[in-house]
Every structure is written in C-alpha cells, then in structure tokens.
1. Work out which structure the value -16500 belongs to, where helix-only ellipticity at 222 nm (-39500 (n - 2.57) for each DSSP H run of 4 or more, over all residues; to 500) was derived from one of I, II.
2. For mean count of other Cβ atoms within 10 Å over residues 17-24, the calculated result is 10.9, so let me know which of I, II that is.
3. FRET efficiency 1/(1 + (r/R0)^6) of positions 9 and 73 (r between Cβ atoms, R0 = 35 Å, to 0.05) was computed and gave 1.00; which structure, I, II, did it come from?
4. Taking 12.9, 37 as the value of Rg and Dmax of the Cα atoms in Å derived from one of the structures shown (I, II), identify that structure.
Structure I
Amino acid sequence: MAQSFVDGKLKACKVTVFEKASCPYCARAKDILSKYKFKKDCLEIINIANMDNMSSIQDYFLQCTGERTVPRIFLEKKCIGGCSDLVRLESSGELEKMLKDIGALE
C-alpha cells in the first residue's frame, strides 16, 4: 500500500516532497523551494503526519532511499535526499539547474 501510494505520487509530479507539517527541516525545505517559480502542477507537498500508513510510508522510504526521515524530496522519480541535501544543492547552484533540466520551472 505504501509503495503504491508513494510511487503513484512520483508519477504525477515533477517535484514531490513528503513532509510532516510540524517538522522544522520540512519547513526549511519548503522555504528553499518557495524561491522558485514552478510550473502549474510541478510541485506537490504531501503531509504524511496524520496518515494511517505513515510508518509504512517511512519504512518504504528507508527501503528505496536509505533514509526514513522527512522531508524526502524527489525530482521526478529520483530521491535527492532531505533538507541538508537540498540546502547543499541550492548553495552550489545545482538545484536550479536540476529543476530546469526536468522542466519544472516557468
């Protein structure tokens, strides 16, 4: 169930962020992403905090990404990591290039 939910979300969007709304690292990741002008429907942020299968979703993250924590940030179907990875990519200028390469930005 968790795998089909996560994989289904990855097909639907260019950039997908799985978060818990109360998480400060998730808030930081959203702040970084808010600096970019995304095309319509190219950014989806999914709060898993109150989902019945939250633990299963995080177990699936561990299985497919090596980490269970949120945020889990995906560009298309590839996980780029969590908040610290996003900070590093943005600082180096690589994030904007990656977003342009997948056609997510206006």
Structure II
Amino acid sequence: MRNEKLQSRLSRFAEEIAREEKAQVFTIRIDSLDSQSIREAFEDVLSLGFVKVLVYNVYHQLSWLATNFTDIRIQSFEKSLAVSSVGGFLCAQQVVSCMVESGRRTILRML
C-alpha cells in the first residue's frame, strides 16, 4: 500500500512538472541495486533523447524497524546505504554523458 501511494504521488508530481515546463517527464520504477535493471530502464529513456534532469527518489522499506539507534542491525544499515548511495550512483552513470553533451546537468537525490 505504501509503495502504491508513493508511486501515485510521484506520478502526480511528474505530471505537474510536465505541464508547467511543457516537457516530457518519465517516472521509472527500478530495482536500485540491480545494475542491469537500471541500464535497461535508461536505454529506453535515452532512446527518446537527452535527459536534462535526473531525480533519484528512492524508497527502501526496512523489514525490521528499530526503536533505538543502538538496536539498528548493521545489515539493515548497509542495505539502506547501498540503496540510497549505490543506486543513485548507478543511475547517474547512465545519464551523465548525455547531460554533459547537452549542457544541461541537474541530478537531485530525494529521501
């Protein structure tokens, strides 16, 4: 249910940007730890033209929520770090060369 709400909010946000900026806006759902998933998703988008803005908006649902900082499991922390950092890095790698070529470079990471 949470994923559906987030996807709906993201889609509405994308539609609003598209209307205001008169631009094509795509939302892509990917596995942010699967480099092949990321590469395939961006191949489709890049086939349409340059990417001017990348917004990396990641959602990682923890299977175990700690109520105390000292109770956080290292495995949960490492996965969260990978999803937010490695996933963003892999996505940025896919678009940075076309951003440089087009002269438009904006990458945003949202939490």
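1. Numbers: I: -14000; II: -16500.
Answer by label: II.
2. On the way: I: 16.9; II: 10.9.
Value 10.9 for mean count of other Cβ atoms within 10 Å over residues 17-24 corresponds to II out of I, II.
3. Values: I: 1.00; II: 0.75.
Answer for the origin of the read-out: I.
4. On the way: I: 12.9, 37; II: 15.7, 48.
The read-out was computed on structure I.
Read the figures in this text as sums done on the coordinates, not as results from a lab. The structure presented is a predicted model; accordingly, all values stated were derived computationally and were not measured. Cβ atoms are built from the backbone, for glycine too; each structure is taken alone.
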